[in-house]
Structure P
Amino acid sequence: MPYRNVLVPVEEHSRIASVLATAVLIGRVFESYLQGVPLAPDISDIVIADISIGATVFDARAREVLSDRALKQFQGAMALHDVPHYVPGSHDFSHMWLPTMMSDSALGPYARIFDMIVVGKPGSNNLDPRQATFESVLFESGRPVLIAPDKVPPTLGDTILIAWNRSSETARTLHFALPLLRRAKRIVIQTMDIYSVPGPSGDQLAQALARDGIMAETVTITGKTDNEGPSILAKAAEIGADLVIKGGYTQSRLRQMIFGGATSHVLAHSELPVFMAH
């Protein structure tokens, strides 16, 4: 099923221009309906150090102002890229704005009716997209997430790197990614020679994709599993990939916070769009 319904959360952060342009890029390919929605953090995520932000976000008038700013950003991007406004009954590439501001925790459940959600790469700076936004859509939507990098790529999905770790999370991600895989010009499946979970090899995955008319190369990286994240990004750069497909948090979030992990590394360091599901 192509990505006909794409959700685009909008707020002022360091990567919003890239988020909007990436959404347009994927939307134009699949003739998607892009729905923008204003976003704000949850009250529980506002700490004492951010009290000024909290006062701004949770004052009714200020929320209206923030929502208006988000609308202007969204409409500006749609106008810049000549995306038509949605007409009821239309199945063409289009956009529409939902004026109701959503919190991070409400965003994930709402996203369940969409085919994809486009968010910015989370960061630790107050001006960066929040980790809470990403985790809400990843864990609560049941849908794939396209993570926009700092800069918009000229293409998306022409050359794809699949980070295959044999897990159910990555298997689910690949199922969601089939529309992208079917139109890719080159696909490389990267596997490690050591894994913590059993499952089909990279060659077996390539054979399964070939039966679906999708041709892919395979490469196996030798080394420790804690080198998986850096090896994914190194191989992506080597082949000139414009998209990485990876399951999100095969290890627990707590373990990755303490010890690190491939998902955490890719989120922190990728300069490419990343397609993830859990």
Structure Q
Amino acid sequence: MDSQVDTSSSIYQDKVAKANQRFYDQIAEVYDEVDQRRSGHIDHTWVDRVLKKILEILASTNEAPEELSFLDAASGSGFLAQRALNFFPRMTVLDISQNMLKRINLPGTLKVCSDTRYIPAKESSFDVVAGFATLHHLKSPKNFFQESFRVLRPGGILYTDHDIESQFVNNFRPMLWLYRKFFDHGKDYLKNCPESNEQDYFLSEFHGEKGLSGPKLALQLSDVGFQVKEVTYHWEGMGSPTSFLSSLGLSGMLKRRGLAPIVRLIAVKL
């Protein structure tokens, strides 16, 4: 990354957003084939448990469960929306890539092509806004938090998950280097889609290399006006590494910051 570029500017944020749009428009056809972490051979019932927890937090609302509305922001090919639809029938998926949205075929689901910085919805439109493996693609997660706060009703929930955490990266940098050398999906996307380019890939994975700080994200949520209900570090949904740790009985012991790669956030709009 060019050290002379002002990465804090709105122009640079636009550059990152456009890189995401181009890259995922180009690889949409092979997205699920190349990255099979969301495929049926991996146990994803843990997502259902998180969604049920969100329902429990929302239980104090006057709205009946069947009326609850869910926005899957930066939805990709619809992994989270597909599971959430079992709990939240009023489903909206939003992604900056039109080609990724075309891959989603969920009954009754509204598709919106837009940037997470500009959610085209009125204030208090949703009960839940979720971003699954979303934050590391964004130059400024706080902008997404602010927009989520705007479109959530009072008492609504913001849920984010499956973004790599910075302390884990710092603690296990040599091991991560080896893992990425042999299992990085980026080179597979570039190989399968010659029209895509490496610069767009690295810009689209803006925080992918260094990770995001769970405590700093929680502080940003509080600054925006959210009440942070949960900051969790975990291995769930990681495929083979999760299975290996479970076989050793270690997966539960390693759910601490710096020992688990993934950060999950659940926050309530006050």
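Bear in mind these aren't lab numbers, they're just calculated from the coordinates by the rules spelled out. Note that this is a predicted model, so its numbers are computed, not measured. Cβ atoms are built from the backbone, for glycine too; each structure is taken alone.
Among candidates P, Q, the computation of distance in nm of label points 7 Å out along Cα→Cβ at positions 186 and 218 that gave 2.9 used structure Q. A value of 26, 23, 20 for semi-axes √(5λ) of the Cα gyration tensor in Å, calculated from one of P, Q, originates in structure Q.
Look at distance in nm of label points 7 Å out along Cα→Cβ at positions 194 and 210 for each of P, Q: the largest one is in Q.
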